[in-house]
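Read through the structures below before going on.
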Structure 1
Amino acid sequence: MKFYTANQYQASCEALFLIYKDKVKALLPDARVEHIGASSIPLAVSKGDLDIFIGVELGHFEVSMQRLKVLGFQEKKNTLRTPELCMLESISTEDVALQVVANGSEFECFLQFRNALRANMALVKQYNELKMSCEGLSQDAYREKKSAFVEWVLAQR
């Protein structure tokens with residue numbers, strides 16, 4: 001696993017986010033579309049991927065997911081899937097994931113985590129150190145360490 005500094009990837013991720021935001025809003029005009037993940041946090045180290053939060057009303061959750069698939073996405077296997085959360089991954093060469101979330105659900109934690117790090121550079125520094133310590137680890141080992149950090153940050157709120 002390789003990580004990149006913010007100046008190596010954030011500008012391109014922000015540009016790609018704006019393109020996808022327009023496409024998602026064209027399909028789902030009432031959706032909340034927000035840039036999340038490391039690429040949305042100033043100075044954060046990342047694998048260079050783009051994560052997008054798409055908040056929809058619970059009653060429109062399943063139909064929203066089906067509409068988003070026309071943008072070239074499929075459900076990501078081996079990730080948490082509930083009636084209020086589904087991760088869609090790009091089937092193109094772009095490293096983009098859509099986190100489709102029911103508005104008001106516990107899965108708005110993606111936004112809470114992003115906001116906590118945006119507000120606290122000390123947390124960003126810790127996050128970066130954690131990520132850099134994961135170079136060479138398996139994807140599962142990385143996810144485990146990252147999840148523990150995310151849970152710790154959210155528990156502080």
Structure 2
Amino acid sequence: MSRGMGAWMRERRPIGVLFVCMGNICRSPMAEAVFRHQVAAAGLAEQFRIDSAGTGAWHVGEPPHRGTLAVLAQHGVDPGPQRARQVVADDRLFDYVVAMDEENLADLAATHPELHRRTRLLLDYAPEVREREVPDPYYRGGFEHVYRLVEAGCRGLLAHIREREGI
């Protein structure tokens with residue numbers, strides 16, 4: 001990389017990626033952690049700002065669900081110091097907004113239309129996966145299945161961003 005390119009890379013603002021689910025304790029914090037892990041493994045951590053939020057406020061301030069924490073630990077993914085938060089108006093500053101299911105999309109349309117217009121489902125980035133929505137494991141369990149879907153979606157999202165952003 002030339003000296004000029006390196007300077008440009010440092011001056012460029014980080015690419016913002018926001019993952020959204022209902023309560024921000026199961027799927028979106030899992031996606032945040034998995035994506036952060038993949039970005040770090042690619043040597044791109046300095047080029048991203050990664051976060052997650054929920055459409056509802058039920059769990060604000062709580063850590064991720066114990067099922068999310070367990071499956072992340074099984075796969076060697078550090079969740080970091082995450083705490084649940086609700087989507088806010090300033091989240092419009094994220095470049096990529098990624099929802100886990102159609103209900104999340106509908107909730108964003110009703111409460112944050114400026115976000116909804118540029119939100120895609122996580123599994124839109126994983127065309128090899130038959131499912132289109134990441135199911136909520138809060139009541140039913142299935143955290144390992146959710147992890148596999150999230151991992152595939154995040155992998156595809158990172159490839160998409162790298163191609164689109166030229167990184």
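Computed from the coordinates by the stated procedures, all read-outs in this text should not be read as laboratory data. None of these values were measured; they are calculated from a predicted model. Cβ atoms are built from the backbone, for glycine too; each structure is taken alone.
Out of 1, 2, which one gives 52, 36, 33 for Cα extents along the principal axes in Å as computed from the coordinates? If you can, show how the numbers build up before the last one.
Details: 1: 40, 32, 29; 2: 52, 36, 33.
The read-out was computed on structure 2.
With distance in nm of label points 7 Å out along Cα→Cβ at positions 23 and 63 computed per structure, which member of 1, 2 shows the largest figure? Don't skip to the answer; put the middle values down first.
On the way: 1: 2.3; 2: 1.7.
Going through 1, 2 one by one, distance in nm of label points 7 Å out along Cα→Cβ at positions 23 and 63 peaks for structure 1.
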